[in-house]
Every structure is written in C-alpha cells, then in structure tokens.
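What follows is a set of structures for review.
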Structure 1
Amino acid sequence: MEPIFLLDAYGIIYRSYFAFISKPLRNPRGENVSAVFGFFRTLFQLWDQYHPAAFAAVFDSRVPTFRHAMFDAYKATRQKTPEDLHAQIPMVEEILGLLGVPTMAADGYEADDLIAALAERCRAENRPCYIISADKDLLQLVGGPVHALRPDRDQGFVQLGPTEVEAEWGVPPGRILDYLSLTGDSSDNIPGVPGVGDKTALKLLSEFGSFDAIWERLAEVKPEGVQRKLEAGRDSAMLSRQLITLAADAPLPHAGLDWLKVPSLDRDAASALFMREGMRSLATRRVADGADRLDSPAGKAGSTGPAASPASERPPLPGELFPAPALPRALTEKGSYEIVLTEKALSRWIRASEKAGVFAFDCETDSLDEMRTPPVGFSLSVEPGTGCYVPLSAPDVECLPADTVRRLVAPLLARQDLTVVGQNLKFDMHVMENWGAPIRGLPWDTMVAAWLIDPERDSLKLEALGQAWLGFSGTPYADVAPKGTVFSAAALSGAADYAGEDADMALRLKVVLEPELERRGLLALFVDLEMSVLHLLARMEREGILVDAHALESYGVELEKELSKIQADTFVLVGHEFNLNSPKQLQDVLFVERKLSTGKKTKTGFSTDISVLEELAREDPVPALILRHRTLQKLKSTYVDALLGLAVVDPRIRTNYIQTGAATGRLSSRDPNLQNIPVREEEGRRIRKAFVAAPGKTLISADYSQIELVVFAHLSDDPELK
C-alpha cells in the first residue's frame with residue numbers, strides 16, 4: 001500500500017512566517033508573504049524527496065475546540081496571531097486547491113485530532129503513515145507503521161521512529177502522553193502538576209512505569225516533597241491528560257482513504273498565482289519563462305514537474321522575492337578552457353591578464369594544508385566563459401618546467417596595480433608564496449563578497465555560490481579526483497575543465513556580486529575594509545604566534561599528576577577501579593551502585609552530561625570529582641597537548657583568521673581556535689601565559705570597553721547616553 005503523508009498545515013505556516021521574521025518576504029504590493037513562500041517551498045521539498053501518492057494538508061478548526069469548552073484557559077497565554085500571518089492562510093488554501101492537494105478541517109477539532117484519526121486508520125490497515133510536523137504532541141502516535149517527519153534546515157526532513165523519540169525525550173512514544181500530563185505544556189497553557197519538571201517526570205515514569213501506576217502507588221513516591229506535589233496536583237494532572245489526549249475518533253470526511261490520492265501536483269495551475277505574488281522561484285519554468293503564461297490562477301495546464309528557476313536567473317535572497325534580471329548567456333553557459341603546455345601559450349594568457357587589469361586565479365593542490373602544500377597547477381580567466389589551466393604535475397602529459405612557469409607568472413602575481421579575483425583567496429596566497437610566486441595584487445574575494453551580501457547563508461562554497469547566483473554549481477571535485485586519490489593523479493582533460501571552471505566561475509561571480517554590493521551600499525565596505533585587510537590577515541597567519549613549548553610541557557605534566565590524583569580519589573570513594581571516560585561504567589557507578597537520582601535518558605541509558613553531574617554533585621562527592629576530571633582532561637587534550645603538537649616543528653602556532661565566520665563582522669579563528677582558550681579560571685590563564693613575544697618584542701592586549709553601549713549611543717544620538 002502507498003504510504004500516506006499527513007501535513008500539520010498550521011505548524012508549517014507558523015514556522016515559515018517566523019523563519020523570515022527579521023527579513024519578511026514581500027510581494028509586489030508590499031504585503032508579507034513569508035508564510036506562503038516558506039510553506040510551499042517546504043511542500044515542494046517534501047514532494048521532491050518522498051514523491052507522495054497519498055497526502056492531506058490538515059488544518060485546525062476555525063472555531064473554538066472541545067478543549068476550550070473543557071478548560072477556559074486552554075492556549076490563553078498564546079499571543080494573538082499576527083494580522084499579516086492570518087491574512088496569508090486563505091492564499092495557502094487557494095494554492096493547495098490549484099495544486100490538487102486534499103485538505104481537511106473539522107469544527108471543534110484541532111489538526112492533531114484529525115491526524116490522529118487518520119494515523120489510527122493507517123495503523124489498523126498496517127499502512128505506512130508519515131506525519132510532517134514539529135509538534136511534540138503528535139509524537140505519541142509514532143510506532144508501528146506510523147512515523148514522524150520533522151522539518152530540518154540542514155537535512156530537509158528527519159524521520160523519527162520509536163527509538164529516536166525515546167532518545168530525544170527519555171520516554172517511548174507510548175509514554176509521551178504520560179510525560180506531558182505530568183510536566184504540562186506551557187505553549188498550550190496546559191498546567192500539568194505544579195512543581196514537577198522534566199527530570200522529576202522522567203524519574204517517576206522510570207520508577208513506576210506509567211502515569212496510572214504513579215497514582216495507584218502514590219504512597220511509595222519519594223521524596224515526600226514530590227509526593228505532596230502529586231497529591232496537590234492530582235486534579236490538574238487529570239485535566240492535563242484529557243487536554244493532551246488526541247481525539248482519534250474525530251470526524252473524517254470520507255470512510256476510506258482513497259480520497260487522499262494525489263497522482264501529481266498541478267504546479268502549472270499554481271504558477272500563475274506564484275508569479276502574481278512575486279514568487280518566481282516557485283513557479284514552473286514553462287510558466288515563469290512565459291511559454292505558457294496564464295492570465296489567472298484558474299487557468300490550468302498539465303504538470304511540468306518540479307518548480308525550478310531558469311538557469312539565467314538567481315534565486316531570491318533573504319528579504320526579497322524577485323530574482324535578479326536574466327543574466328547574459330556568457331555568465332550561464334558552459335565555458336571553454338585551454339590546457340597550457342607551452343611557454344608561448346602561457347605568455348599569451350599573462351599578456352591578456354595584464355591588458356584586462358582584472359583576472360581570476362585559482363590554485364589546485366593535493367592537500368588542504370595551505371602553509372606547506374605546493375601547487376600542482378593553476379588556472380586563469382580574463383573573460384567570462386573562458387579560461388586556461390596550467391598543470392605543473394599530470395599523469396598523462398609532459399608539463400612545462402616549474403622554473404619556467406614560475407619565471408613567467410611571478411611578475412604577473414606580484415603586480416600591485418592589477419586586481420586578482422578568487423574564491424577564498426588567502427588559501428591561494430599561501431600556496432603561491434610557498435612556491436615562490438607570492439600574490440601581491442588587489443584582492444577581490446568572491447567568498448567574502450557573497451558573505452557581506454548574505455551573512456546568514458548556509459554555505460559559501462564556490463559550488464553553492466554558483467548555484468545561487470549563476471544557476472549552475474560546476475563540476476563536483478569527486479568527479480575529477482574520487483575519494484582516496486589526489487588531484488595531480490587525475491587525467492588532464494578532466495582536471496583542466498574543473499580548474500578552468502573554478503577561475504571562470506569566480507570571475508563570473510564578480511560580475512554579478514559587484515553591482516549587488518553597490519546596490520546595497522556595501523561596495524566601499526568590501527573594498528576599503530574587507531579586501532584591504534586580506535593581505536594583512538595572510539601575513540598574520542604566516543607569521544603565527546610564538547609559544548613557550550617548555551611552559552606547556554611543564555603544565556601538561558602538572559595536569560597529568562592532578563588527573564591521576566583525582567582518579568585515585570574517585571576509586572577510593574567508589575571502592576573499585578573503572579573507566580572514568582566510559583558513560584556506561586559511570587552510569588553503573590552513579591545510578592546502580594550509589595543509587596543517585598536519575599535524570600534525562602539517552603539511547604545508552606541515563607545521561608551523565610555536565611548539567612546532570614552538577615545536580616548530582618549536591619548529593620555525592622563522586623560527580624564533583626568526575627566534573628573536575630573532565631575539566632582538566634579537556635584542558636590537557638584540547639589545548640596543552642594540541643598546541644604542543646602544532647609546535648613540534650616550529651614553536652609558532654598558525655591559525656586561520658576567518659572573515660566570514662560571524663554575521664556581526666567579527667573575525668573568528670580556526671585550526672586551532674585561538675579565541676576559545678578559557679580565561680576565567682587559573683588553569684586557562686596558565687595556557688594563555690604560554691603565548692609569548694619574540695626576543696626584543698612585546699605582546700600588547702587591547703580590547704574595547706563596553707563597545708556595544710558605545711555603538712548604541714552613537715547610532716541613537718541620545719544625549720543622555722553620550
């Protein structure tokens with residue numbers, strides 16, 4: 001039997017609306033359509049991933065439900081639905097009708113009740129059923145053929161079965177109702193038992209097995225304080241259970257399930273409305289390109305498959321729905337790339353780069369260790385759609401001698417009056433300096449430019465930027481150099497196309513990103529600040545910072561002695577040896593042998609994470625010792641040992657300074673993260689003291705004092721703050 005997919009419509013609508021709350025998407029009339037756009041983007045993503053043949057979008061009742069009659073304060077603490085969200089719901093319903101998607105609602109019942117009724121019908125038929133929702137109440141339905149699909153930003157949808165539910169909540173799906181009846185649900189103003197929180201509820205259910213058993217054996221509940229809370233909150237718990245119980249007998253519009261069949265989505269029929277609302281990226285290509293433009297949403301045509309944007313048009317950025325104007329074909333068509341194997345050809349490309357004044361450059365290497373790896377080739381591009389690859393190592397041809405290539409290309413890269421375009425240019429700067437041909441030109445980094453335009457985008461990789469701005473992502477690296485191989489071993493024809501495309505794509509991105517930066521008033525910031533510091537950051541990375549390896553070694557010995565003492569003290573208290581780093585053995589010691597209070601549950605048993613150990617440390621000295629052991633062990637392994645390992649060859653630590661690491665514009669540090677060394681405790685300060693100045697130099701530490709308040713005062717121009 002075909003699986004049935006049940007969508008919690010309001011849940012996705014609300015999620016979509018608030019996903020864009022800081023930058024609402026607006027149609028040509030200026031109206032907020034974030035919920036509509038996000039809802040159908042999610043729906044189409046679901047369709048493309050799972051291809052449902054039976055489906056229903058389930059809506060809540062438009063009038064108060066039986067739960068409101070049962071409890072006047074039900075959901076009373078919720079804020080009123082924003083007017084600009086409420087106004088989008090009829091449009092969602094209209095588009096669902098045009099697509100041919102079954103919808104359902106019933107007066108007096110919530111969507112959860114209708115979903116429960118359909119899920120139980122599927123269970124009776126042993127028919128697979130998938131519930132698309134992030135609502136925890138619906139997890140009580142999971143089990144057998146019924147699964148949950150939770151929308152996820154990174155993975156699309158995450159499937160939850162009984163194992164996943166229990167790992168997350170500490171109880172199986174069949175006990176979610178019991179758990180929520182005890183804890184209540186603040187989002188729905190369901191009271192639960194006052195004073196009983198997550199940990200207490202989990203402990204009670206673990207000990208007594210079920211909600212009913214807790215009340216039947218109330219006299220056995222310990223400590224007495226919890227028993228008193230349960231006695232006082234019995235009526236509240238029973239009411240909460242009634243409110244949370246899903247009405248699996250809710251009325252359904254038809255006896256069978258055949259009415260849920262959806263042969264295909266009629267995306268053409270909905271595309272005219274998408275176009276009217278400015279959502280071109282949701283329209284089918286045929287309608288969006290005007291080959292079969294519809295005058296009204298009522299017009300219908302056959303489905304043309306998944307919605308897609310034309311290759312010549314970029315998708316909308318946050319805060320906008322209209323894609324940019326169609327790009328010239330030179331920016332979207334496949335390029336042509338020359339393999340340079342002669343001095344004459346290389347000289348020709350160098351002259352073309354000098355004449356253009358702007359050229360794209362990209363290195364190919366066999367390693368990502370930019371401080372040590374030499375180039376195995378590089379590519380140039382001076383005009384979109386064209387480029388060349390200069391191999392320095394290839395398995396199937398004789399390459400130009402490295403000295404000849406270096407003699408010709410070094411003067412080009414050294415010219416400070418030429419603009420060098422690249423993706424993550426600092427990497428290429430380091431590689432070429434290793435090789436003796438440093439880049440000194442004016443940098444134009446496409447990765448930093450794209451980040452300035454959209455600091456919150458998920459990926460700044462070249463393929464992602466190409467797809468977003470040019471409509472194509474380029475050749476995957478794995479197609480040229482499969483896993484376990486290196487780039488220099490790849491056949492030259494494939495390597496040349498890949499490398500040439502990288503430089504070409506960077507140049508094309510400059511063509512589209514530069515006017516976008518200017519339109520947003522960011523071009524001066526990009527050129528005068530971000531690019532002006534690029535060479536400086538590269539120099540800082542190459543220089544590194546000196547560490548006193550002897551001081552680190554000495555501190556490492558001290559930490560090792562302290563760790564051994566803590567371990568010995570723990571064994572004395574426990575009465576036997578065990579592995580302090582083993583969660584399973586620690587669970588046995590704390591919860592079985594020492595009978596300490598259990599907290600949240602994980603896949604492998606009761607949790608022993610920091611928050612749990614901090615609570616248990618009030619009851620017993622062993623958790624306190626474990627916490628201290630973990631703290632010192634992390635200091636030793638993450639900082640002392642790791643920094644010593646990096647300083648083996650050269651006593652200078654070299655990190656990567658990331659310009660695109662924070663939406664606020666602050667630099668971040670990676671491999672290693674030198675901004676994350678603890679300073680609040682003396683142990684962390686000991687590590688910081690190992691960073692020293694070279695002989696004859698002094699380290700200066702400077703920081704702004706309350707810079708946020710200073711910025712607020714400046715921006716507000718408030719005389720009181722000034």
Structure 2
Amino acid sequence: MVHFEQLNPIQKDAAAYNNGPHMVLSGPGTGKTSIIAHKLNALLSQGADPESVLLITTSFKSSQVILEELKQLAGREVKMPWSGNFYTIFAKILRAEAKSIGFTQYYSIYDTEDSLSLVTNIVGDTVQKDDALSAPNVRKRIANCKNLGILPEKFSESYVKDASDEKFLEYFTTYQKKIVDNDAMDFEDILLNTITLFTNVKKVHQKYKKRFEYLILDDFQDMNVLQYEIIKLLASKTDKISVLGDYNQSILGYKGGSPAFIKSFQEDYSRVKIFKPEINYRNNSSIHDGALSVAAINGDTVSYKTTFANDDDSKISLVKCSDEKDEAYQIARFIKDEVYDNKYTLSEIAVIFRTPAQVRALEDVFRIEKIPFVHIAGVEYYRKKEVKDILAYLKVINNQRDEESLLRIMNFPQRGIGVTTVNRMLSFASKQDITLFDTMGRIFEVIDIKERIQKNVKNFKILLDKYILLREKLSVEELTRALIDELEIMKSLKEESSVESLSKIDNIQEFFKCISDYSARFPGIKLEDFVEKLTLMMDTDLAPDNANAVSLMTTHSVKGVEFPLVFVSGLEDEIFPLAKRFDNLSEEPEERRLFYVCVTRGMKKVYLSHARSRYRFGEVAYQSRSKFIDEVAPDFIYEEDLSGNKKANRKTRKEIFKEYFEQTDYKDFSEIESSLKMGSRVYHEKFGLGKVIQVSGSGESQKVTVVFEGNNVKQLMLKFAKLKVLNTI
C-alpha cells in the first residue's frame with residue numbers, strides 16, 4: 001500500500017488521482033515536485049513499468065530532483081528512462097527513428113551559436129547589426145517562426161508583406177535546406193521533426209502512443225505550440241495525463257511559451273480534474289505577496305488561495321547603491337552579515353542577475369572579499385571557443401555531413417587552409433552536388449589550389465578518417481584524449497604560456513572532467529549520445545549539488561530551485577525590465593512574471609538592489625531604478641538604512657581604491673618607464689589593480705600587458721595608460 005503521510009490533503013488527492021486527464025494549478029512553493037514524486041511512487045508500486053511513464057520537466061536537473069525524492073520514497077534507485085525535457089526526450093526518439101524522415105542516427109544538433117554561424121554564412125556580415133536582416137535578427141526570426149510551426153512554405157503563403165520579408169524568406173529557405181543537407185537539426189527542428197514523424201509514419205506514432213501509458217508534464221505554463229501538438233499526438237482525450245503549472249510563472253515567451261495552453265488543455269481533454277494546493281511551504285507572506293503585487297500589474301494574474309507554513313514576516317529589503325562595484329560590495333557585506341547573524345551556509349545563498357554583463361563585478365568583488373562562489377552558466381561555459389572547437393571535431397567524427405562544424409575546424413589548429421581555399425572547395429562541392437567532407441577526398445580535382453595546401457587538406461581528411469574508424473572501438477573519453485594529443489592542442493597552449501592560454505587549458509581540462517562524469521553516469525555512452533546531451537544541456541544542469549559557495553545565477557536559470565537567502569541585483573530600467581531595444585523579444589508583462597519567479601526563490605529573506613550608475617557598452621550610464629521596485633506594495637518592502645548601523649560601512653569602488661593607496665607607497669608616473677617590469681603591481685583608474693605580465697617596445701612605443709582583477713587582460717600603450725606602479729619589497 002502506498003502512503004502519502006508527507007502530503008497535505010489536496011496534495012495527496014492530486015498524487016493519488018489516476019482516472020484520466022488532470023491538472024495541478026498552484027503558486028510557487030506549494031509542493032508540485034513532491035506531488036510528482038509521490039505520483040510516480042504510487043504508479044510503480046501499483047505495477048506500472050517505468051518504460052511506460054513519460055516525465056517531462058524544464059531541465060535534466062529538475063527531473064533529477066524529482067527522481068531523488070522518488071528514491072527516498074521507494075527506498076531504492078529507480079530508473080526512469082523517459083524523463084527529461086522536451087528536447088532530450090524527443091531527440092532520443094528521433095535518433096532511433098531518424099531514417100523514417102530522411103536523417104541518419106548520427107544527425108547533428110545545432111545550438112544557438114551553430115545556427116547563427118550557419119545564418120551568418122548565408123547572410124554575410126555586411127548588414128548592420130541593428131538591421132532587421134542582420135544575421136542575429138534573421139536567426140531570431142527563424143527560431144520564432146519555427147516555434148510557431150511556420151516553415152518557409154507557410155511563411156511564403158501568409159507572411160510576406162514587403163521586400164524585407166521577401167529577403168528574409170530567401171534566407172529562411174536557404175537555411176532550412178542547408179540544415180537538412182548537413183544532416184542536422186536545430187532545437188526547433190527537434191520538435192517539428194517529431195511532429196512530422198508522428199504525423200507521417202503511423203507505425204512509429206502508434207508505437208510510442210502505446211508505450212507511454214502515463215504522461216506527467218511539469219511547468220505547463222511554458223508550453224509552446226509545437227510541444228502542445230506533440231502531447232496531443234501522444235495522449236488521447238481520456239488518457240492518463242497529469243499536467244502541473246502556474247499561470248503567473250510563464251517566462252518562456254521568447255521560445256513561444258504561453259500559459260494559454262492551460263486553458264486549451266481544459267478544452268481539448270475530457271472532464272479534466274483540477275487540484276489547487278493552497279499551502280506555500282517556501283516563502284513567507286511578505287516575500288510571496290510582495291512579488292505577486294508586481295506581477296498583478298499585468299492584469300492577467302491568477303490569484304490562488306494561499307496560506308503560509310512559514311510564519312516569519314521578514315519584509316523584502318531594498319539596497320540603494322552608487323554603481324555596479326558598490327552594489328557588489330553591498331551584497332558581499334550583507335552576505336557576511338547574514339552568515340554571521342543567521343548562520344546561513346554559503347550554499348543556501350543565491351545572487352540573481354538579468355544580463356551576463358552584470359556578473360563580472362560580482363565575481364571580482366567576491367574574490368576580493370574571499371567569498372566562494374559558483375557561476376551557474378553551464379551553457380555559456382560550453383560556448384568557450386576552445387571547448388566548441390573540440391566539440392566540432394567530435395560532431396564531424398560523428399556526422400561527416402555537418403558542414404558548419406567542419407568549417408569551424410578546417411584550419412584549427414592552423415594547417416594553412418585559408419578562406420580562399422575553403423571557398424573554392426565549397427564551390428566544387430556545390431557543382432558536384434557532394435558534401436564538403438567528400439570534396440576533401442577529391443581535393444586534387446579542385447582547381448587553383450596550391451599543391452602544398454592540397455596535401456594539407458588530404459592529411460586533415462586522413463586524420464578525420466582515422467578517428468571515424470576509431471569511434472566504435474574507443475570510449476568517448478579515450479577517443480577525445482587521443483584526438484587532443486594528436487592535434488597537440490594542449491602542448492601548443494602550454495608553450496604559449498600566457499594568461500589566456502592557461503585559462504584555455506583549464507577549460508579543456510574541465511571538459512575532460514565533464515566527459516569522465518558523463519561516462520560514469522552513463523556507462524558505455526556512445527559518441528552521438530554524448531554530443532547530444534552536451535548540446536541540449538540547460539544552464540542549471542551543471543550546478544554543483546554540494547559546493548559550499550554562493551550561487552550566481554541568471555534570472556531564467558533559477559526556475560525550479562529555492563534558497564533561504566536570495567539577492568536580486570541590477571534592478572534598473574533597461575536591465576530589469578530588459579529594454580526591448582536590447583532584445584526585441586522581451587515583453588514587459590513577461591519581465592514582471594520573471595521578477596515574480598526570481599523573488600519567490602527566496603525562502604526566508606530577499607534583498608533587491610539597484611545602482612545609480614553602471615558601466616555599460618563602454619561608458620558610464622545613469623539610469624532610474626526599476627519600475628518593479630516601485631510596484632512592490634509598500635507593506636512588503638523597506639529600504640535598508642546604510643548610514644548608522646553595522647551594515648553602513650560600504651564603500652564605492654573609488655573609495656576602496658583610495659583607502660588602499662593611502663596605505664601603499666607608489667611611484668609617480670614620471671618614473672614609470674624605468675621602474676616597470678614583469679611582475680610589477682600597478683593601478684589603473686578604470687581597471688583597478690593589476691599585475692604586469694609582459695613589457696614590449698621602448699620609449700613612446702612601449703606597451704605593457706596587464707592582468708587586472710578577474711583575469712581581465714589588457715594591452716596598453718604606456719604613454720597613455722596613466723598607470724601607477726606600486727613599490728615592491
């Protein structure tokens with residue numbers, strides 16, 4: 001018999017219900033994750049086959065949290081082979097069924113950067129960045145169209161209004177043809193091709209429709225057109241399907257997500273049973289209601305009946321700062337005070353920011369203040385050039401038709417194959433109707449390429465052929481390490497011995513660690529599966545579980561997590577809410593919901609911070625504080641008094657440096673040329689403290705390379721740098 005002692009009555013009813021379509025609609029902290037875990041435990045206890053359960057969450061990390069709770073309930077490890085997000089689950093199905101729709105099982109998956117690279121090759125780089133037909137805007141528009149199920153043919157029929165649309169259609173058509181020719185799919189194609197597979201190949205459709213007897217979908221408020229269409233193909237109107245969501249937490253509009261599908265589900269499925277858990281176990285009333293008062297400005301907020309298990313009534317704190325450095329110092333000091341006063345561990349603290357540019361000041365100051373931190377940005381990490389280059393090699397070894405990946409590595413490491421040679425090879429491939437990879441095998445037929453370069457191309461193909469053969473014989477880790485050794489990437493980086501090269505070595509070593517971790521988690525993982533998992537990784541999937549460090553997280557990566565102490569930083573107009581001119585898909589109502597999600601991550605205490613000025617786009621920008629601060633109902637927020645208590649001694653960047661230099665001797669600028677040498681400690685008005693790692697030239701042409709705080713490397717003309725050199729002892 002299954003027990004639900006840990007659940008309240010409404011949660012228990014929702015977890016136990018299994019008589020047809022049903023929904024769980026409630027706000028944050030009401031135990032939706034626990035409902036899923038208990039429902040899974042009940043199904044398995046009643047004899048359900050784990051293979052028959054389809055569990056779709058927002059990320060791999062979210063599914064792991066659910067499965068960990070399931071493990072505790074079941075008293076054993078439970079394998080759920082069909083758990084993950086939409087992209088991981090249906091990429092897995094497509095890999096098994098790819099031949100049915102004209103792809104191979106080794107098809108490549110293009111992330112955003114890969115797609116942009118392909119669009120750039122089509123569009124060229126002559127259009128201005130702010131032009132509607134620039135490569136970034138074309139890529140965004142293509143993704144937006146595909147998320148709505150609009151492909152070139154449909155766009156041609158209904159959406160061409162002017163010459164700009166006609167040109168976009170030309171790019172869109174070429175892009176879609178090229179990506180198919182490359183035996184590749186972008187994220188949107190994974191969903192589109194799943195619909196094509198289920199619609200056109202009835203045998204396959206019936207196989208999976210029969211396999212999945214139970215469907216559980218979390219965060220249903222962020223469902224998009226394609227995802228909802230797939231669910232309707234898999235689940236009939238009376239099937240056992242459970243969806244969970246919250247209207248007010250819909251934050252993926254830029255991917256086509258919409259809470260409207262909550263209503264659509266109730267209309268499309270028969271006699272939908274609705275459960276509305278009422279007890280919030282996470283937030284206190286001030287945190288929750290203060291956040292909700294902002295979201296309510298939209299006018300479409302759903303109000304749930306809510307009571308709070310947490311009776312602490314700590315209000316949201318507002319911290320006013322002078323600039324981004326001051327903000328970082330303020331946050332650092334508040335963290336130290338909270339740790340001292342309330343005995344928080346660092347792993348219980350998160351600092352949330354809206355744009356990637358904000359994190360630099362936080363990292364710099366946390367290093368100075370000796371506060372350990374982890375920057376939860378796994379996707380950004382795998383966009384590092386050196387890591388992307390290695391991934392491109394693995395993609396080509398896996399799929400020789402992947403032209404974008406092959407172009408990326410054609411001259412990496414340098415082997416004398418320049419742009420002119422590549423363009424001639426591409427022209428030959430087009431005329432012969434063959435792939436670029438096959439053209440490499442016929443390089444001596446390509447005219448106007450020097451014999452020396454032809455030999456380089458031939459040798460490169462021999463190298464790739466060797467590892468294509470080894471793909472089935474070696475593990476992913478063995479294959480990658482052997483490849484990197486043969487390419488002598490690490491050797492050349494060590495010989496360069498610069499700060500940048502050492503940082504690249506660290507990143508590659510971290511990549512090796514990732515391969516080892518995946519190999520341990522998925523024994524015998526194939527190359528195509530490894531590359532797929534890495535490409536589809538979400539921001540939060542790399543978050544360390546047990547690190548005693550403050551988490552630095554983007555606003556979109558915090559969904560599904562919670563922390564006792566939360567800081568929401570950078571609350572200024574044009575940052576949060578993000579200005580539409582910086583992201584044409586940003587919408588103010590969704591920004592409010594995003595604010596609501598961020599604030600409600602806080603369990604016990606939440607701080608909001610804003611700066612009077614911030615260094616942006618190469619200059620100091622002065623902006624008003626975010627309208628969201630003023631929209632928080634006054635009963636739930638108060639401004640910290642920094643003038644007369646232990647939290648008052650917070651200094652601006654200039655004050656910190658001034659105090660430092662008052663205690664430190666330094667030489668005048670007139671003496672700098674004679675005293676400057678490798679290892680000298682220097683100070684720059686803008687970049688702060690640094691260490692000289694290279695001096696070149698002489699007289700007025702003398703240059704210095706300096707590593708400033710946070711590994712910020714700058715090469716400066718000494719004559720104009722205005723450096724101050726600290727005396728060394």
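Worth a mention:
- Which entry (1, 2) yields the derived value 234 for volume of the Cα convex hull per residue in Å³: 1
- Taking relative contact order in percent (Cα under 8 Å, 6 or more apart) as the criterion, the largest value within structures 1, 2 is that of 2.
- Looking at distance in nm of label points 7 Å out along Cα→Cβ at positions 14 and 86 over structures 1, 2, structure 2 comes out largest.
Each reported figure results from applying straightforward, stated rules to the coordinates on display, with no laboratory input. Given the structure is predicted, the values throughout are model-derived calculations rather than measurements. Cβ atoms are built from the backbone, for glycine too; each structure is taken alone.
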